[in-house]
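Bear in mind these aren't lab numbers, they're just calculated from the coordinates by the rules spelled out. Owing to the predicted nature of the structure, the values given are computational and were not obtained by experimental measurement. Cβ atoms are built from the backbone, for glycine too; each structure is taken alone.
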Structure I
Amino acid sequence: MNSARRMVSYKLTRFGAPLSETIESPPMPTGTQVLLRVRACGVCHSDLHIADGFFDLGRGQKIDLSATVELPRILGHEIVGVVEEVGPEAAGVAVGDRRAIYAWCGCGQCPSCRRDEENLCARPRSLGLRRDGGFSTYVLVDHPKYLVEYDPLPEAFAATLGCSGLTAFSAVRRAAPVDAENPLLVIGAGGLGLAAVSLTRALYGVGPVVADVDPGKRQAALDAGASAAVDPAEAGHRERFLKEMGGFSSAIDFVGAQASTSFGLGLLRRGGRLFVVGLFGGSIEIPLPTLPLRTISIAGVFTGSLPEFRELLALARQGKIKPMPIETRPLAAAQRSLEDLRAGRIRGRAVLTP
């Protein structure tokens with residue numbers, strides 16, 4: 001094996017088990033494929049769910065991922081890299097190009113893909129889920145269209161835009177209008193929530209109200225530009241916000257737990273919208289008459305589209321988006337980073353730098 005072309009990766013070989021270090025030759029690109037040397041890869045809560053092999057639906061029910069995620073699999077979908085080799089049909093990209101990777105690739109044939117909404121494809125080819133991802137020294141991408149310029153951004157910051165930034169961007173855009181008369185509530189001040197704070201400032205010129213039980217995360221939200229930060233466990237917030245502003249026009253739940261979603265629903269004004277992003281798990285009960293009586297709506301947000309990714313990177317390259325707190329770690333810390341994320345020991349984002 002040529003040592004210059006040795007691929008070191010950390011693979012999920014069994015659900016619920018630690019990642020395994022693997023050393024092998026990198027794949028060879030064919031057709032339109034592009035091989036990149038990974039420069040940075042963020043560690044996301046979604047990686048935790050994939051490693052566990054299920055999503056919690058509450059009441060003892062789960063979505064089993066064993067039929068979706070073929071093992072062994074290299075996790076990681078927030079990836080930036082340097083083009084190492086291109087397939088014979090890969091046009092518009094050259095060896096040495098530094099690119100951020102759109103990981104939410106679709107089949108290219110279905111109605112969603114034809115609308116440039118590959119993140120909604122029913123037969124996805126997502127990196128780190130259906131295809132090998134970025135917890136590695138190399139990653140293979142199907143087509144140059146998924147590679148987006150990110151210079152002069154730092155590599156670690158550009159990596160976080162591939163999921164946490166993109167998902168927050170898509171959710172914040174859908175929450176429009178956001179202004180003094182149409183306030184936004186952000187629930188959860190982890191990586192996605194902090195990204196949403198900066199993006200709300202960039203897109204609308206105002207800061208959202210942020211709710212989080214962790215005082216350190218509330219302070220991080222204020223530092224990022226939140227207009228206020230509250231503890232949802234404290235009593236009286238619903239009455240105060242309903243009295244002061246009539247409730248929130250929109251709320252984005254970046255936690256996705258029973259308590260967080262119920263908190264957001266309770267603070268919506270008539271006609272308000274709740275966007276659920278987080279995948280913590282559980283279920284809620286909603287008295288059905290309250291939906292038409294309050295004219296509220298609930299929608300899910302799953303990452304964002306390739307055009308949105310390009311738009312997001314353009315904003316970041318113009319200096320209009322503030323990075324969240326980022327801690328860079330060596331690739332060998334992949335398993336420890338998952339454990340730290342599960343235990344709540346990471347503020348913002350941990351980014352692996354092979």
Structure II
Amino acid sequence: MSEAFDFIDLLSISQLNENKLHILLEEFKTPEAIKNAKTDDLNSLVGAEIANRIKILKADNTITKKYDLLAKLNIKVVPYYSPDYPKWLKMIDHFPPVLFIRGKIEEMDEISVAVVGTRGATVYGKNIARNFAGEFAQAGVTLVSGMARGIDTEAHYGALENKGRTIAVLGCGVDICYPPENKKLMQMIIKNGAIVSEFNIGTPPLAKNFPKRNRIVSGLSRAIVAIEAKEKSGVMNTVNWAVDQNKDVFAIPGNIYSRTSSGTNRLIKEGAIPVTSAAEILESLGVQHTMQERQAKQVVLTDTEKIIWDKLSSEPIYLDILSEDLNQPTGFILNILLGLEIKGVVKQLPGMMFVKNFK
């Protein structure tokens with residue numbers, strides 16, 4: 001029927017996790033080719049059980065209903081090889097091979113910060129989440145969170161109230177609003193950002209889904225801000241993913257007698273960067289101007305400059321690797337990069353490494 005239908009069909013196999021699906025896509029390139037592959041070829045890659053499940057797939061009524069929801073809710077099925085897949089997410093280990101998206105992830109969303117915290121937030125924590133997210137929005141920084149009760153909800157609203165973009169990563173299918181009281185918020189996010197999940201249409205918000213979800217929250221972000229958290233919580237799991245991904249972790253100091261601050265205070269002891277203002281985080285990220293100021297002095301790039309700019313990200317990349325990827329001499333690439341540096345949109349680091357400059 002279509003690529004989207006084939007993905008929904010394949011993901012109905014519970015044993016087919018993201019690692020095994022990625023292996024199959026690397027080998028066969030498309031979900032249709034996976035479904036049409038020989039049993040022996042599938043078996044050698046993912047084992048007999050999954051191979052047999054793939055070969056007996058039948059497009060029953062359940063799959064058809066899920067597929068029909070794509071058009072009804074304007075859900076996009078975006079595999080990692082699609083140009084619509086956020087390229088900076090592919091820089092983490094174990095990135096999801098396919099995303100379900102409502103709304104749109106844009107190139108500007110690469111400048112993003114995740115705000116995370118407890119569902120049982122205090123008034124103090126909620127105010128910080130809303131205010132920090134508002135300042136990030138005013139600076140043109142996309143707010144990433146999980147749309148959960150408490151800190152997440154306040155952060156999303158803080159971004160939206162300041163005409164900013166925000167991305168919510170769910171631990172269920174994007175056709176499901178969780179928690180259910182956030183239906184209005186969900187619609188606002190779809191119009192001003194994106195609702196994202198790696199889970200198939202109709203997947204309920206099971207507890208086991210959220211630790212996996214958290215790697216995407218941190219993977220889509222340049223830094224994590226933990227506002228309130230207990231000693232054992234999903235916030236700590238997100239922070240662990242961020243550390244594995246070499247992302248900066250900021251934490252808000254809290255009352256030493258408050259359980260909701262025990263986790264963030266511990267993070268500070270263990271090396272998280274303590275902050276008391278959104279400006280400190282923006283400065284650390286190198287974001288020195290508001291969105292309006294950046295738009296006012298927007299730089300026009302030539303076609304060649306744009307090609308090289310698109311290869312860069314917030315993660316350093318060596319000149320030699322750029323040269324190899326673009327199949328161009330290092331001298332040619334270096335001249336373009338130096339021109340982009342003069343324009344203020346590229347920054348050179350020691351060792352002939354380059355990053356995008358978001359100032």
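Out of I, II, choose the structure whose coordinates give helix-only ellipticity at 222 nm (-39500 (n - 2.57) for each DSSP H run of 4 or more, over all residues; to 500) equal to -7500 when calculated. Please report the intermediate quantities before stating the final value.
Values: I: -7500; II: -13000.
It must be structure I, since only it matches.
One of I, II was used to compute log10 I(q)/I(0) by the Debye sum over Cα atoms at q = 0.11, 0.15 Å⁻¹, and the result was -0.80, -1.29. Which label is that? Display every interim value, and only then the final one.
Details: I: -0.72, -1.30; II: -0.80, -1.29.
Computing log10 I(q)/I(0) by the Debye sum over Cα atoms at q = 0.11, 0.15 Å⁻¹ on every structure in I, II gives -0.80, -1.29 only for II.
Kindly point out which one of I, II the value 5.7 was derived from, the read-out being distance in nm of label points 7 Å out along Cα→Cβ at positions 21 and 269.
Numbers: I: 5.7; II: 4.0.
Matching structure: I.
Computing relative contact order in percent (Cα under 8 Å, 6 or more apart) gives 12 for which of I, II?
Working: I: 19; II: 12.
Only structure II yields this read-out.
For FRET efficiency 1/(1 + (r/R0)^6) of positions 125 and 189 (r between Cβ atoms, R0 = 30 Å, to 0.05), which structure out of I, II has the highest calculated value?
Values: I: 0.40; II: 0.90.
Biggest value here belongs to II.
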